[in-house]
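K.L.:
These are the structures, in structure tokens.
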Structure 1
Amino acid sequence: MNRKMIVNGLLAGCLCVFAAAPAWAFDNATADRVLQTAQQKLRATSSDPTIPTNQYPKATTNGPWRLVPNTANFDWVQGFFPGQLWLMYEQGRDPYWRTKADAWTRNLEIQKSNTDLRQITHDLGFKFMTSFGQAYRLTGDDYYRQVMLTAATSLARRYNPTVGVIDCCDWNDGTWHVPMVVDTMMNLELLFWGARNGGNAAWNDMALSHARKTASDMVRADGGTFHVVDYSTSGAILSRKTYQGYSDSSTWARGHAWAIYGFTMAYRYTRDPGMLQAAQKVTDYYLARVPADYIPNWDFNAPPDQQQKDSSAAAIVASALQELSRYVTDPTVAQRYRNAALATLDTLASPAYLGSATTGPGILLHGVAFYRNAINPRGEDIDKSLIYGDYYLVEAVSRFKLWNQDGWLSTLGFPESVRSLGTGNTGVRIVEFDVTPLSYPIDGVIGYADTSTNVTAYSSLAMAIRMNPSGSFDVRRGAAYAALANVPYQANATYHVRMRTDLNAKTYSVWVRPPGGTEVLIADRFAFRSDAPATDDLGKVSLKSGHFDNEFRVRNHTVRAETTAAPSTRLRTGRSAPAQRP
């Protein structure tokens with residue numbers, strides 16, 4: 001059977017699952033209800049006097065959280081609680097959440113480095129992207145960035161260049177030599193991000209090498225996954241095993257969720273086709289086997305006497321599939337992935353899984369760390385609320401809120417930031433749009449290029465309107481940015497921008513109207529960027545983030561000839577098709 005036949009068979013299996021499943025009903029009202037529940041639970045935990053800011057929730061049933069200290073090097077969960085507090089801050093910019101999130105985040109700084117290599121964990125991505133990463137995204141405070149870069153430096157020390165993987169751990173009993181676990185796919189983001197934000201560019205290559213080895217050595221032909229691959233010091237595969245799954249030949253559900261999310265994240269940063277292919281392969285395996293309620297058993301191959309739903313795996317997949325649906329080019333497949341994500345959220349938002357006032361401090365019920373196997377006969381945290389399940393549920397719902405609105409969102413990378421404006425936009429053109437910063441401060445650019453320009457860098461953009469890190473708008477003039485007047489911006493406020501560009505004279509003027517205010521001229525006949533390619537028409541617009549995807553949103557983008565009463569080229573930025581990038 002050739003590869004195409006195998007893929008078609010898997011897709012057919014997915015279609016059967018969807019045909020039997022009810023239509024999803026998850027909507028903004030349900031999302032708001034989940035976030036309100038999360039807010040109530042998180043406020044109670046963050047104000048509990050018995051939980052100091054150097055202790056971090058891990059698991060609970062109806063009683064108090066079991067806590068782990070900020071000094072626990074080998075634990076991996078400390079970032080998830082402050083991460084949720086930052087996600088709450090993002091919703092309405094309530095200073096309560098920022099104060100609480102910052103306190104628990106700063107106390108985790110102690111984990112950023114350690115002189116003993118044996119103490120450096122591969123889980124630094126889990127700890128720092130969820131806490132310091134969210135903090136930097138939402139505040140722009142360079143303190144958080146610097147801590148993340150130090151943590152990335154520590155994680156990079158675990159890279160084995162001979163094997164090409166991040167060596168997960170030194171705490172095993174000697175049966176592993178150079179072990180790679182599927183969980184590490186999630187930690188790669190710290191290296192991908194660090195390489196793009198002031199760190200060592202080689203970190204990107206380390207992370208991509210590890211991801212490729214995971215795809216080739218850990219993903220089975222049918223799309224299932226091993227948990228552990230152990231290599232010799234020369235790079236030969238010694239064994240494929242499990243540590244938390246049912247058996248060496250089984251597919252542990254949460255580990256598989258890490259693979260779905262991790263390959264999707266790797267594609268976000270690299271646009272490597274192999275990462276997208278791997279993400280779809282493991283996703284199709286999952287969707288062909290997940291039950292009708294979209295909550296998997298803790299292991300897909302566990303026997304009948306070990307059936308226990310794992311809501312944490314479902315929450316991870318619900319978040320990942322929303323993103324993956326935006327990358328695939330086939331609209332049918334994209335919609336299938338999005339439907340699966342929303343069907344999963346339907347179930348997780350139901351009374352069977354969403355915590356209430358009487359179910360303890362956890363948000364999401366019925367999670368499983370791991371059930372039991374020959375290595376771990378007692379298992380761990382079976383049928384409990386897990387802090388990471390809570391985090392990925394809140395992230396998944398927050399992503400739904402972000403991506404279920406109209407408009408265009410900025411991206412970190414070129415060329416995926418580019419939107420086509422069509423042909424024929426020559427002479428004098430008027431451009432208008434509404435822009436909403438989603439964080440503060442940001443370094444976001446709305447730039448314009450010729451139809452024939454291959455946009456690969458800021459220097460490709462002849463015209464550029466920026467929300468700069470100082471907190472105000474400016475405009476590129478020749479060789480530098482400048483502004484005739486200071487117009488500050490704030491997160492979640494919408495500003496109307498008008499640009500008049502003269503393609504013949506190679507100049508442009510820009511006005512910004514703050515909410516409830518009047519237009520302010522910030523650029524008057526500024527010259528096009530001096531090192532940009534020749535620009536004879538207005539053919540492309542780039543929405544470029546400086547530090548993270550989704551730093552700002554553009555709505556109602558229009559282009560018209562100055563002398564035309566009605567727009568000659570009107571591009572209303574309606575709701576994105578599933579295949580469009582975030």
Structure 2
Amino acid sequence: MTYVVTQSCCADASCVVACPVNCIHPAPGEPGFAEAEMLYVDANSCVDCGACATACPADAVVPHTALSEAQLPFLKLNADYYEVFAHVGRAPLAIVPPQRRLTRPGPFRVAVVGAGPAGLYTADELLKQPEVSVDVYDRLPTPYGLVRAGVAPDHQHTKQVDQLFREIEQQPGFRYFLGVEVGRDLSLEELTAQYDGVVYAVGASSDRSLGIEGEELTGSVAATDVVGWYNGHPDKQDLDLGLDRLSSGRVVIVGNGNVALDVARILTADPAELERTDIAAVPWSILHRSRVREVVVLGRRGAAQAAFTVPELIGLAGLRGVDVRVSGLAGATAVEAGGAVDERSRLLAELAARPRRPSLPTIELRFLTSPTRIVGDEHGVTGVEVVTNRLEVGADGELRAVPSGERQLLETRLVLRSVGYRGEPVADLPHDPATGVVPSDRGRVRPGVYVVGWAKRGPSGFIGTNKTCAQETVTRILDDLDSGATATPVGTRASIAEVVRGRCPDVVDLAGWQAIDAEERRRGAARGRARAKFVDVEELVRVAQQGARRPARRRYPSAREWFEKRS
């Protein structure tokens with residue numbers, strides 16, 4: 001028996017360290033680790049000990065005998081990786097670099113602005129230094145960023161990365177100041193006066209536009225807004241998509257990344273299946289009445305250049321209640337990378353060959369197709385005009401989509417653009433309008449001010465990519481702390497808390513967030529759901545304050561703390 005990785009990597013690397021025979025690759029330090037869509041288990045070297053499955057914080061590693069029918073393609077995917085990258089001559093254990101230690105005695109205080117994966121991974125790396133304490137700020141009363149408000153509700157296994165975040169929160173020196181907006185309630189100047197370093201982990205807050213006629217019409221919506229809507233983001237609960245009023249039953253999504261596939265799945269999913277997830281209540285009720293029968297996902301280039309990941313495609317192919325169709329493969333030549341036939345093209349060709357199931361809702365993946373304009377009337381969108389493309393190799397060797405002139409009008413009342421996120425200017429920080437990022441030297445904007453995550457590198461990578469990104473930024477912070485390049489802050493940890501509470505009386509701390517989390521889980525369990533989210537800021541604050549007034553429960557050590565103590 002062998003074990004199999006079944007989803008994108010969280011980059012925690014616990015499985016790699018746990019494996020006694022070093023059969024999980026690419027490992028930290030190897031080419032491609034930080035950019036890899038997922039890790040792979042070598043079936044020929046696996047000794048079936050199960051250490052990797054025990055160590056994985058997201059339950060993504062399972063024995064091949066326990067794979068569901070929809071997960072069986074991952075078995076071949078793992079095997080195919082080692083046909084190309086053999087990783088011969090391996091040492092029996094993964095190499096773990098020694099932990100860096102500060103040479104100056106401290107103490108040091110660092111503020112992290114943004115409580116998403118990038119911010120929490122940064123806090124984790126900083127707290128490995130006993131001299132450092134970290135305060136994490138976020139404008140919302142809840143942390144975890146896109147893990148809470150971006151991961152699709154039918155991907156509960158991906159959200160299990162929050163187990164890592166809960167361990168980070170429990171470390172000595174960690175504090176939350178949630179419900180505090182830096183740039184409004186506190187300025188960067190005030191933070192730099194109080195902290196040795198300030199790290200911005202604010203992500204990329206807006207979506208990219210299509211730049212075509214009709215994009216401003218009612219019924220032309222950013223897919224990122226839809227994601228926030230069904231995930232219970234407080235800012236998106238007033239979104240009206242008109243799903244229960246669609247005359248054609250068709251939705252068109254422009255762009256074919258993972259977000260596009262997520263939205264397509266949720267719009268066509270069985271409401272009874274979604275009801276068991278953490279989807280927000282009002283969006284679920286609207287989806288329950290939805291008239292959507294077809295979602296067309298447009299990609300301007302070919303199958304091999306699709307933006308979605310292979311794990312997401314495997315998940316889509318395994319859906320039982322949806323008829324997944326593929327069109328536009330003709331003329332899109334499969335490319336080879338490192339001698340391996342492109343996996344996306346192979347899987348898509350298999351999907352295209354499946355018999356159709358017209359009685360089911362349909363998701364059509366249409367390639368070599370670009371929108372040219374969105375058309376409408378006084379009520380909003382009525383359709384989107386598209387053009388068929390062909391692939392041509394440019395002078396630089398890159399494949400480009402070139403319009404063929406063949407046009408078609410797709411009737412629809414709802415067009416969702418899903419062509420990527422974009423970073424907006426952040427108060428008091430420089431901004432590169434071309435890339436949408438904060439210019440930095442590997443995360444250092446200037447001594448004392450830093451960036452991490454999408455604000456630093458742009459909207460790319462996966463949840464786990466933020467870990468290696470955070471490690472790079474923290475290296476710059478430690479360099480500056482060791483060299484004394486930053487000014488000595490004023491005040492104390494206690495005085496900082498007084499200032500924050502003076503500005504924001506409703507600030508939510510760790511105890512408040514734990515109260516919200518516990519109550520959401522309790523309400524969800526009573527209804528057979530993963531959790532029942534609060535989506536109103538005032539209600540979130542009220543639950544946090546009520547929970548904070550209750551007597552604190554005894555906290556038992558986590559498995560990691562117990563193991564470290566025993567060691």
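K.L.:
One of 1, 2 was used to compute helix-only ellipticity at 222 nm (-39500 (n - 2.57) for each DSSP H run of 4 or more, over all residues; to 500), and the result was -8500. Which label is that?
P.N.:
Among 1, 2, the structure yielding -8500 for helix-only ellipticity at 222 nm (-39500 (n - 2.57) for each DSSP H run of 4 or more, over all residues; to 500) is 2.
K.L.:
Could you figure out which one of 1, 2 the value 13 for relative contact order in percent (Cα under 8 Å, 6 or more apart) was computed from?
P.N.:
Computed on structure 1.
K.L.:
The value 172 for volume of the Cα convex hull per residue in Å³ was derived from one model only; which of 1, 2 is it?
P.N.:
Structure of origin is 2.
K.L.:
A further question on this structure: Rank structures 1, 2 by distance in nm of label points 7 Å out along Cα→Cβ at positions 227 and 387 and report only the one at the top, that is, the highest.
P.N.:
2
K.L.:
Say we calculate distance in nm of label points 7 Å out along Cα→Cβ at positions 427 and 459 for every structure; which of 1, 2 gives the highest result?
P.N.:
1
Throughout, read-outs are computed from the coordinates displayed, never taken from laboratory work. Please read these numbers as outputs of a predicted model, since none were measured by experiment. Cβ atoms are built from the backbone, for glycine too; each structure is taken alone.
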